[in-house]
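Nothing in this text is a laboratory measurement; each read-out follows from the coordinates by a stated rule. Values in this document were obtained by computation on a predicted structure and should not be read as measured data. Cβ atoms are built from the backbone, for glycine too; each structure is taken alone.
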Structure 1
Amino acid sequence: MNMIFEKKLPIPKEVKEQYPLSDELAKVVSKRANEISDIFSGKSEKLALIIGPCSADNEDSVIDYISRLRKVQEEVEEKILIIPRIYTNKPRTTGDGYKGMLHQPNPTEKPDMYKGIVAIRQLHMRALSETGFSCADEMLYPENHRYLSDILAYVAVGARSVENQQHRLTASGLDLPVGMKNPTSGDISVMMNSITAAQHKHTFIYRGWEVHSEGNSLAHAILRGYVNKQGQSMPNYHYEDLIHLCDMYESSGLQNPGVIVDTNHANSGKKYLEQTRIAKEVLHSARHDAKIKKLLKGFMIESYIEDGSQKIGECIYGKSITDPCLGWGKTEKLIKEIAEVW
């Protein structure tokens, strides 16, 4: 076996005991969970805005960014519920360079998984205590979810993970909204199968235990575009795409039909400035078709303090270390424009 076993890592229970969530903060998480659940179950007409850096690379700049979101949230609270993205597992797509905060709590140093586990828990706890935001994270590794299970507000399963059985089964045992992205191939039926699996009960192995899940009725779709066989980015947020998804939901019998539209990735061709136009087009579709408006639960937007992204080796405060993001000025304007239209 070509592996070197470095050290045994603490189990989630041990980390939670060492870095506990106070009763007061647990109440904040619970209150937010109810508000978010109401959006995805259709009880609330607010839009969920899952927004933030492609990858959380620096604790201070991430908290700086989220603190700015808190001020905007107060202005748009009647129409929008903001769920900041703190994506702590996200590496560069090619695997070259930065591996994500879980692996590298300091992007300039070598990986240290124990320090990474502590760093991501502390970052989510700091966001909660300083801003009142419970946040979203991507489920890159299903077995790691329990390190953050008492803090998170939302979980996304990425385009390269949505076909994986362990992601689907783990999602079925979570009691918070889980967004299933369409795969990079663009096959919507794969995403729908993933949602179906997540909404059902299962028995499976998780962290060395035989476990039983009750099914997650809040599992839903995320449209992020796809890549054709020539490697070209193809969008799937247009009116026809949304109507097709409505039809697939109607024939599926799934609970709580819903979609989050990812405005970046293949939908924008990673042209991050297109995110504003894409969000507005989707809102236009929702205004003109009641089925789309009922299905649309919100947007996923990649945004940070500075526009764009930095190259390997650079160290620019508040600028994405992975995919390019919308800068703060444009972000604030977009959030307010979405609230005005919705």
Structure 2
Amino acid sequence: MTPALEPLRRIAAYALCHERSDGKKGLDPSEPSDQVLLVRASPSSGTPGTWSLPGGAVAHGESPLDTVVRETAAETGLSVAVAGLRNVLSDMRALPSRGVTIHTDRLIYGVTVRGGMARDRIGQPTDLARWVTLGAMEKLPLRPFTARALDLPPASVDLRPDEPPEYPSFYAVPGPDGLHRAQRFAAYAVATDPAGRVLLTQVAAGYPGAGRWHLPGGGTDFGEQPGRALVRELAEETGQHGEIVELLGVGSHRDAASLGPEGFPIDWHGVRVYYRVLVAVAQAPRVLDVGGSTCEAQWFEPDAVGGLTVTEVTAEALRAAGIR
């Protein structure tokens, strides 16, 4: 049994980089690849001796695209270019020595190497960077998220808490300038029915973006996978049951002085992953979570969507889906 630990949340971005036998470094899954770039956790880390994809925490207001390039360079000495988002994973791990349980939402990006030279680091959280064959990986203590990202057997090197701790759905803390700041991870749906109609929700009064049309979805709970959170939010906000078809992308948006129901400015950073979702049996939309940030839900014909006033992430996700 793990003791009561302080719950923490963070968002992180990681690089998935392959090297072929001919020396070409890239990420075309259809091409044969012999090695993957990994880093080893040093004795000063929370999981010493374990291996993982290079990457780390997304700083407040930072785009995850910048995070993965910055962290890979810091940990490996290599400059990389992002090819695209490959996967989104979430996990919990308990660190009794630090008195915390951490929930991390992890964005896995495919990358290619632009230049630089792999190097080791002394006295840092990761100390080695290596190209490792898939065969050799099976003998290494991999962090669970790395094993999942590489489709390898599950790893168990992390200590998991017995159950998710209580954690508020909204959490803001004073920043270095005295202004409260909040970083939130959310999952949203570009939901369509067999006729091609698009399901959107309207932001309620008192919330940022009030009156605009938005994607169904919302913030994930502590210990919750983004796909499960999306299906839950879709039902709560619209009364629909959908099936995830594919991962479309992720948006990172910052409002340095957002005003919402809290009544005071918050430096808000939202990282929002969005999926294509099929609602096979469309129902008349019903907002079941009354009193929240959604006041209405409605099906729209595709040609009507272009005339709507939508939120930033909605416009981005609809473009990625080829709808707007």
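In table form, for the structure just shown:
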| quantity | calculated |
| --- | --- |
| Label whose coordinates, when distance in nm of label points 7 Å out along Cα→Cβ at positions 13 and 261 is calculated, return 3.1 (choices 1, 2) | 2 |
| Top of 1, 2 by mean count of other Cβ atoms within 10 Å over residues 213-220, largest first | 2 |
| Label whose coordinates, when log10 I(q)/I(0) by the Debye sum over Cα atoms at q = 0.17 Å⁻¹, for residues 245-284 alone is calculated, return -0.66 (choices 1, 2) | 2 |
| Value 139, calculated as volume of the Cα convex hull per residue in Å³, assigned to which of 1, 2 | 1 |
| Among 1, 2, which structure scores highest (criterion: mean count of other Cβ atoms within 10 Å over residues 45-52) | 1 |
| Of the structures 1, 2, the one that 2.6 was derived from, the read-out being distance in nm of label points 7 Å out along Cα→Cβ at positions 53 and 101 | 2 |
| Which of 1, 2 leads on distance in nm of label points 7 Å out along Cα→Cβ at positions 165 and 229, largest value | 1 |
| Test item: FRET efficiency 1/(1 + (r/R0)^6) of positions 85 and 301 (r between Cβ atoms, R0 = 25 Å, to 0.05) calculated as 1.00, pick one of 1, 2 | 1 |
| Read-out mean count of other Cβ atoms within 10 Å over residues 5-12, computed value 17.6, structure in 1, 2 | 2 |
| Which of 1, 2 yields -12500 [helix-only ellipticity at 222 nm (-39500 (n - 2.57) for each DSSP H run of 4 or more, over all residues; to 500), calculated] | 1 |
